[in-house]
Structure I
Amino acid sequence: MTQQIVERYGDGVFNHAVLTEDERLSALTQELDPASFGRLGSLPFRSDWRCLELGAGTGTVARWLADRCPQGSVIATDLDLQLVQSRHEEQANLSWLHHDLTRDDFPPGSFDLIHARYLFCHLRSREHDLSRVLGWLAPGGWLLLEEPASFPIESSLHDAYRQTSMGVFTTLAERIGTDCRWPRTLHEHLNRAGFTEVEVDVTYSVVGGGRPMSRFWELTVDQLAPDLREVEGITSPMITETLARLRDPEFRDLGMATIAAWGRRPGSTA
């Protein structure tokens, strides 16, 4: 029997070798970093924390964590590290690790903080993977998850933008298993796992007018255009109109929301 090959994020779609992928992820980083740093900064940091950054992307969050924990350590992981290795200098307490979250483990209780952004929604085995990650936290350790949500786009009054953008989620669901409705459950996952001090937050993005999220979404739609033309109800003129609106300095609409949830594993770090 021939084994079916299942596509993952980065195998084909969003591969780091795509010429515009660095720019696409850099635009997303510019959009998301201020809120991420604010949420992380609200935690009761200690300078000796052991931190894990899952899905390092362009490496800005890992670098921020390393600066906050000079007596601690940060391990930043990704399936493809070329975007971080090409732009960041070496730092004694920061290491980059090629790591597949769905297959590779860490010993139980290894970390005082685990952060992941825009990662679990792209994993077909996200429920199982999240349960494993929870075990990597030390008693009293913190978990912060930030994931994209599609609901603001679903209510857009701009038909071409709405249908084309929702086609992005359909395409990603079919190709790599992405689910941008799943993040609405983050809070409940932490509650069911017995975490304490659980909080939830949401931030909204605006597209148009040269904003970072607009550029990120433009490059996303452009990269997926061949697949989008195969989605029922989406035409080439609709894709062209959407790209034009995203570049239009006068256009304004909502982009994806970011849902964040964080909490503390029961127990004491002392």
Structure II
Amino acid sequence: MKNASELAKDVKLTPAEKGDPVAAQSDEQRRISEYWSRWAGEYEAYQAQRREAEGESSVWEGIWSAGLPQPPSQVLDLGTGSGAVAFLLAGMGHRVTGIDLAEGMLAEARRRSGYSANPMFGFGDAAGPQFDDAAFDALTARYVLWTLRKPDQALAEWLRILKPGGVLVAVDSLWFPEGLIAHEHEEDHSGARGQDFRRAYQGQEQDLPLAEAGSIGAFADRIRAAGFAEVTAEELPELKEADQEYGVAPGHRVQMQYRIRAVKPIS
């Protein structure tokens, strides 16, 4: 197995002088990152609970394998959180790097990994990943598209770091069609975490247009406009069935989720 430095060389990590993601964070993004860090323990506790559910891993393996190249592929998991997707893909034989701006989430991922080389985790911005051009065979993003600030710029960066013919596979949903901080969500986001969510996201609707998308086509249209080809969006009823059986994370509802897949054109 390759060590962390060899893996970093493989994915062509961009030199530090090209930018510092800590300094580059806006006050608005810092509020979001700090929110996810504060609730990382609760988030990972739910992830751990679902990992124990019968058939959970096989459901997710099927979702990702249907969209990704055959392993081993070099994969960047954008907004990796506590590493749920990164660990799964590494177990399927891919070489995976996960990045996130929430230090609390990365701490949970590293605790679980024991600082192994695959998956490897690093502090990085999903909206502005600091990697060389054409560094990855595939990008994954689970529940990340909705929280991308200025998604058009982010998607242009995603296209840049993909190899020609490389794929983007995202799983997301229409989480806040009535409005990101709408009164209708009071019941769904009650208690301390709900109040913290509103503090983190209040006033950011303009920079987070996909958070309030009313159709999955809005996601596909943005990705297509960024220069991706072969963009598809498919319902994932198997996830909805699993959520109905095992329950959803605090502050969420059982609803349809989608796999969005797109390809970087070869020429």
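When FRET efficiency 1/(1 + (r/R0)^6) of positions 131 and 179 (r between Cβ atoms, R0 = 25 Å, to 0.05) is computed for each of I, II, which one produces 0.15?
II
Computing mean projected area of the Cα convex hull in nm², for residues 91-234 alone for each of I, II, which one ends up highest?
I
Can you spot which of I, II the value 19.3 was calculated from, given it is Kirkwood radius over Cα pairs in Å?
Derived from I, not from the others.
Can you rank I, II by percent of Cα pairs over 15 Å apart, for residues 27-74 alone and just name the one with the largest value?
II
No lab work stands behind these numbers, since they all come straight from the coordinates. Everything numeric here is computed off the predicted structure, so don't read it as measured data. Cβ atoms are built from the backbone, for glycine too; each structure is taken alone.
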